[in-house]
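Bear in mind that the values in this text are calculations on the coordinates, not laboratory data. Being a predicted model, the structure only gives us computed values, none of them experimental. Cβ atoms are built from the backbone, for glycine too; each structure is taken alone.
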Structure I
Amino acid sequence: MSWWKPERADVPWRHKVEPYLEPDELIESVFGAFRARAINLVVVATDRRIVLIKVKFSGVIDSVTGELPRSTRFGPPHGLFSYRPDALGGKERVSRIFWKEIREADEALDSHAVE
């Protein structure tokens, strides 16, 4: 692990988003999305729903801006540096460092269908 690329890019967000979830919700994946250069949206896939949380330019979590049904798929991601998931309206981009988390969210959805 290096200072610029952690093993898991979602680690800092997992603890910050917990207050915005229901008590029994389990986080399956967390990733950031951006419009310009800074992350302005954190996407939290739980076992029940997908929560969209607005982030200020300073990196401080601002508020919940919306929800998506847990049946929402984000991938498969593609492109050179970033990917625009249709599920986010096609405006936000997800950096390549979060593609592992996008795949985890979709794989968790597949595991719900098997159960």
Structure II
Amino acid sequence: MVAKECHLSPNGAYKILKKLEKENILIHKKIANVKSFSLNFESEKTALVLQLALIMDAQRAPKVATAADISILYNSKIISYTTQELEEKIPEPKVINQIASGIILSGHKILIEVCKNAK
């Protein structure tokens, strides 16, 4: 699934996942004969890599002024959340899709903290 989403070969995606695991950015859980990877929020390096990726993504988007803590560009709309709203709504598939598919315009550090605490 990762390979398809990133337009990579399965072997290429697996090598990248293994490298990220070696760097302690990802951890895996073995479920039957499948490795399920997730972010290692215990590692400081993970937070730094996520911030860098989110900031690079946001640089391609328009600048916005908003009173919200977190702003996401999703389907040509700007969606804003306060920290408390996001903490309450993070388990909802709709919100997870907005975060995964959208561009985080502001609140990168807050978003990472909320995700870290939601696991």
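Have a look at I, II and say which one yields 10.6 for mean count of other Cβ atoms within 10 Å over residues 19-26, as calculated. Answer by label: I.
Given that Cα Rg over 2.2 N^0.38 Å, derived from a single structure, equals 1.00, which label among I, II identifies that structure? Attributed to the structure labelled I. If helix-only ellipticity at 222 nm (-39500 (n - 2.57) for each DSSP H run of 4 or more, over all residues; to 500) computes to -6000, which of I, II did it come from? Derived from I, not from the others. Where does the value 3.4 come from, among I, II, when distance in nm of label points 7 Å out along Cα→Cβ at positions 27 and 75 is the thing being computed? It was calculated from structure II. Looking at distance in nm of label points 7 Å out along Cα→Cβ at positions 43 and 107 for structures I, II, the greatest value goes to II.
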